[in-house]
1. Of the structures labelled I, II, one was used to calculate distance in nm of label points 7 Å out along Cα→Cβ at positions 15 and 63, giving 4.0. Name it.
2. Looking at structures I, II, which one was Cα extents along the principal axes in Å calculated from, given that it came out as 52, 21, 17?
3. Compute distance in nm of label points 7 Å out along Cα→Cβ at positions 7 and 31 for each of I, II and report the one that scores greatest.
4. One of I, II was used to compute relative contact order in percent (Cα under 8 Å, 6 or more apart), and the answer was 14. Which one was it?
5. Matching task: -17000 is the computed value of helix-only ellipticity at 222 nm (-39500 (n - 2.57) for each DSSP H run of 4 or more, over all residues; to 500). Pick the structure from I, II.
6. The value 3.4 for distance in nm of label points 7 Å out along Cα→Cβ at positions 55 and 79 was derived from one model only; which of I, II is it?
Structure I
Amino acid sequence: MDTLYEAPLTPEQIAAMNASGGFASCEDPSTHLRYHLVQIEPFTIDDDYVREKLEEAYADMERNGVQPLDMAKIKAELARRLAAKKRSAG
């Protein structure tokens with residue numbers, strides 16, 4: 001896919017991309033249209049980010065044990081979080 005128009009990212013967009021490992025969802029405040037930014041060039045994941053996520057996973061395993069993934073539950077939780085985020089933003 002060729003880029004038709006290139007524009008610099010805002011500091012907020014760059015921070016969101018860095019915080020999420022190369023993906024960010026943004027909303028135009030005037031039109032409320034949502035856009036997804038995806039880093040397409042190679043990027044590295046910060047070691048501290050990986051350590052933090054592994055610690056979270058180990059803590060969760062200690063609390064709940066190892067269980068098979070329940071994709072319906074995961075998708076429902078994602079929908080709940082997105083709805084809550086949208087309510088708090090708007």
Structure II
Amino acid sequence: MSGAIAAIIITIWFYKSALATGKNPVTSALLGLTVYFTAALIWTLAVTPGLRDTIAHEPSFLLGMVVRHAYAVVGFTCAAWVKHKHFASAQE
């Protein structure tokens with residue numbers, strides 16, 4: 001659920017930023033969504049299995065929260081970095 005909410009927020013964020021800077025809003029929104037899902041997928045496939053194994057051996061509430069929601073944070077962070085780079089040229 002947190003991943004879907006983050007994806008919607010990122011799409012709207014990129015769309016509105018594109019409107020404000022004069023870039024194509026649909027292309028920018030798709031760029032943000034693609035970056036978010038790619039980063040989240042890579043995190044889920046590369047890092048999450050190791051974390052799940054750790055939780056199986058040492059249960060912890062905090063680590064459980066990290067495993068469940070870290071992909072959304074990583075995806076959002078990558079999308080924010082790409083947004084900064086993508087719209088930096090339009091603001092100059």
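1. Source structure: II.
2. II
3. When distance in nm of label points 7 Å out along Cα→Cβ at positions 7 and 31 is calculated for I, II, structure II comes out on top.
4. Among I, II, the structure yielding 14 for relative contact order in percent (Cα under 8 Å, 6 or more apart) is I.
5. Only one of I, II returns -17000 for helix-only ellipticity at 222 nm (-39500 (n - 2.57) for each DSSP H run of 4 or more, over all residues; to 500), namely I.
6. It must be structure I, since only it matches.
Quick note: the coordinates plus some simple rules give every number you see, no bench work behind them. What you are looking at is a predicted structure, and each value in this text was computed from that prediction instead of being measured. Cβ atoms are built from the backbone, for glycine too; each structure is taken alone.
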